[in-house]
1. Of the structures P, Q, R, report the one carrying the highest value of distance in nm of label points 7 Å out along Cα→Cβ at positions 28 and 92.
2. Out of P, Q, R, which one gives -0.43, -1.11 for log10 I(q)/I(0) by the Debye sum over Cα atoms at q = 0.11, 0.22 Å⁻¹, for residues 52-131 alone as computed from the coordinates?
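Throughout, read-outs are computed from the coordinates displayed, never taken from laboratory work. Remember, it's a predicted structure, so these values are computed and weren't measured experimentally. Cβ atoms are built from the backbone, for glycine too; each structure is taken alone.
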Structure P
Amino acid sequence: MQTRRTQQSRRESTIGKLVEAAIECLMECGYHGTSVQLICNRAGVSQGALFRHFATKNELMQPVGRKVVDDIFDSGLALAGQLPASMPEEERIVALMKALVMTPRHIVLLELLMAARTTPDLREIFLSNASTYFRDRFVAMMASLFPRYAISTGFFATLLTMMTTMHGMALYRTLSEHPDGDKMREQWLQNALRSELERIRLEGADSRNPVYQLPF
């Protein structure tokens, strides 16, 4: 029994090292610059050790994507506890969404999404898991932080649309800083969200369709 626990511990340790090394390599070198050898060198393990746990580099990207999403939302929840309660709801929500895409590890999601476009096996592995997992974590976080809107399909449709805008802004930000443009877009998002929150408060939540039936 002790031997089995030791083997499991070693396995988890090796996978943890590979996942963390892959994240760092993706952040620094991008998807196409991240080779198996580079990951293994960073992790301090052999290529054989990687292939004992993952058949291909792209299989490793599944736990990589999940770990990155967990890290992103852990930082988002930490920020949520620091925002003043007096801050208007729409400002708090936009600040949280901005924080999610401003974390350094968000770039790993962008790298994997772009690579998945032209890499069929990565698309199958990643898009069926990490991207949906991001959506699930996002919905769960916003539902817990803003419970009076949690049954509203319109609320989540608005937030998910806004989150898409935030992803796009983050992508542009990797190429060039656009502080004036970002500020303008954030203000627009706040105004649009304020109108939707007011509508929900006045008209009540539209809960006819569960959020997971939304087409995104």
Structure Q
Amino acid sequence: MMTNLFSVFDPSTSVFSLSINWMSTFIGIMMLPMMFWLIPTRMFILWNMIIKTLHNEFKILLGTNSMNGSTFMFISVFSLILFNNFMGLFPYIFTSTSHLSFTLTLSLPLWISFMIYGWVNNTQHMFAHLVPQGTPAVLMPFMVCIETISNLIRPGTLAVRLAANMIAGHLLMTLLGGTGSSVSYTILSLLIVTQILLLTLESAVSIIQSYVFAVLSTLYSSEVN
């Protein structure tokens, strides 16, 4: 029995009193067959094309001052979030990306490492970022406050954006699915079609949100160089 609307997101599966819900974070790796690593299958070739496209795009965003191979850190973040988002679409699999404890664990260390690197190595550049070019002298104190606040809330906005988008679609699907036992067959057929369309939308949201998270992380990284 569902005690409240958000109980579908609660970690409830346990073995020997140990919660195993967070194991879903790694289930994507376990589902990959061994042949994926050995023989260049169609799935492997497709994934390689996606990685190359992301690598080229992130390289442009990071600029010429970036270290070699730094794009693969953001590709790894993209892959992890994408796997978890898709795993959450399957029935009875815990959606880890709908929890702030997971999304903040990703965004906060990234943001802190960017800030430490920027303020230690490019202090003057970081100070220059607090006042946009062409700002009148009267507005400079206000702009420093605004830029500082916008910089401080970045990890929170990254985490909340991902979690909220994953929660919203899942809640809507849960609400519609819960009414299936009490409606007529005509409405039930419409409900099933709606659920299929929502599932398609959620699949698109899963890809878009993982891409947005990775791109914004890349942009925040490029600002400290």
Structure R
Amino acid sequence: MNQHRKNFIYTGIQIAWRLILGNIFFLISNLVLLILSFSVKFTLMTTIFYLVASITVFPSLVALVSYLRNDEVEDKIGLGAKVYFNSFKDAFKTGWQSGLIYEVVIIFLLVDIASANKLMKNGQFFLPLLMLLVVLTLIHAMWNLLVQNYFYVDLKEGFTFATKLLMKKPLVSLMMILLIFGDYISFKMFPQYAVLFIIPLTAYVLWKMTLKDFTLLKQEVVIKK
């Protein structure tokens, strides 16, 4: 086995290990939501409990990207945990508000979709528009979590940057849609493996495919991570 192949295999194993560790850190930081999902059925009456418990999701995604893009942690568990949870603590200040806004908007749109489909006579004409709004909300959330990962921004600045990037980078935004679709297919076809890798792998791919854009953007702003 030549040296190049050895390095390739080692790098692949190291990335896989970091994805697994990242998933563990992500689950720990969302432990309340995880317990709730196994113990309380999601209904209209329990929505408020899920909304409160899910305020950790967005900050934990920001922390996950921060952990995955930090080359210094390598495969070290202790250092990786320190980087992840320090990032989570920093991201929580603004991230929980951003995540809650996105969740409320998506729930509102999903309720509209259900209402249009069942209650309105010509509701099917509104479904494509409502579905498009759901997708755009998810893409905006992806841009925002990357913005909060790279820069010190408040709630308003995060949404402003994300909106500008969504409009200025249509090709990358389209790739994000394909990424979401790929996640959906993975969960449908390989749920047992997707649970282990899909969230950190999505975060890893999201970071890699926007690395150039944020490298250029960092040259245009003063306050940055």
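1. Between P, Q, R, the highest calculated value is found for P.
2. So the calculation was done on Q.
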